[in-house]
1. Computing distance in nm of label points 7 Å out along Cα→Cβ at positions 139 and 187 for each of P, Q, which one ends up highest?
2. One of P, Q was used to calculate Rg/Rh (Cα atoms, Kirkwood Rh), for residues 11-66 alone, giving 1.13; which?
3. Out of P, Q, which one gives -28000 for helix-only ellipticity at 222 nm (-39500 (n - 2.57) for each DSSP H run of 4 or more, over all residues; to 500) as computed from the coordinates?
4. Given structures P, Q, which gives the highest value for distance in nm of label points 7 Å out along Cα→Cβ at positions 43 and 99?
5. Just checking, which of P, Q has the largest value of distance in nm of label points 7 Å out along Cα→Cβ at positions 59 and 219?
6. Comparing Cα Rg over 2.2 N^0.38 Å across structures P, Q, which is largest?
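Each reported figure results from applying straightforward, stated rules to the coordinates on display, with no laboratory input. Quick caveat, the model's predicted, so the values are computed rather than measured. Cβ atoms are built from the backbone, for glycine too; each structure is taken alone.
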Structure P
């Protein structure tokens, strides 16, 4: 990891916190709590409030949904990239599906699957699906045709071509879609908990909203941001290893 990859976000975060601290001194705590107060509240929530338990539930929902979306999006992206008929047939419907807000599908998921982990994970999968699909299709379609042609001349079949040529070369693009999709899965988990119930951070955020507890809402949002950043950094680390390989 380059030094600037660490120093740049740390420096920007320090500036943002300093500005936040200055602004919070001029407004009531119920509007914008100070970062120092939130740090104390965050420690209290982790120690006594069970914040890690709520975060673990949201992590399980978002991770399961992200994996479900990944398992569907990658094979379908391969099919669309290699079949003009499939691309022409599925393209309009996939585009139309993005016009439907995910939250609008939540009541249907409840009707079909009830409450609990499964419908929330499916909602996450719907959010994860499209970025991974687009990047998989793009990564496969933009491969150098001369490399593909040379492999076929050497006798590479479809499976060997996928595992030795197409897969490794398209993997950076696929992982870029995975990175964006996995971050979105956290949003899907929270939306799902708002609509379908659950035991995660979305539930905790609703409780603090009803209590008008601004500091509690901020600590919950910080935990959600930490989950999203964790997903982002994990996939970025995979991308670096893929580039080296």
Structure Q
């Protein structure tokens, strides 16, 4: 397996509120923090460290889907309690999208609008569903995906880690095959680069994973770079 990651502040933000872990061959996480001042950065870092620590401590004790759900739930509790502890942390939260690879299976847990994609046979499939107002409008057929890119409320989340004492975590798994490529990313990429353009880059035979990531970030910046951009690419090279 090959694994590469990139995290870029973009062109507008003063800080990078994204956090990640890229720890081959098993654990991969992206988190996009939100909140005033440095609260978003703190929330995303706390989420990544809590999820990582919980999984490392409990792996092998539970089904991996259950483990990811419990880890993200623990992160939710930690962030929510911190948000209550100081006024400047009030309302802070983060997205969390985590994957644990066990052999030929990728288990995932997800809250928010960061995403997991699978590229297989030159076709790009979105694995996770966004927890956002705009995604609900897309799913209901009220707007198209193209319209979602420019919708004024495209950043309005319906679910995030740390903003409530209770959280619902989406989980699932996908079997990956030799040649498959997985992309995990924050919305700083997907709000500015279309799925068609992402897919075109990911299926390029002439670019390695690092080059693909560099080009994805470049395209996001050329489209405005309004947000932090974090992306992990994983390739199954068991051929």
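1. The maximum falls on structure P.
2. P
3. P
4. With respect to distance in nm of label points 7 Å out along Cα→Cβ at positions 43 and 99, the highest-scoring structure among P, Q is P.
5. Of structures P, Q, the maximum of distance in nm of label points 7 Å out along Cα→Cβ at positions 59 and 219 occurs in Q.
6. Largest one: structure P.
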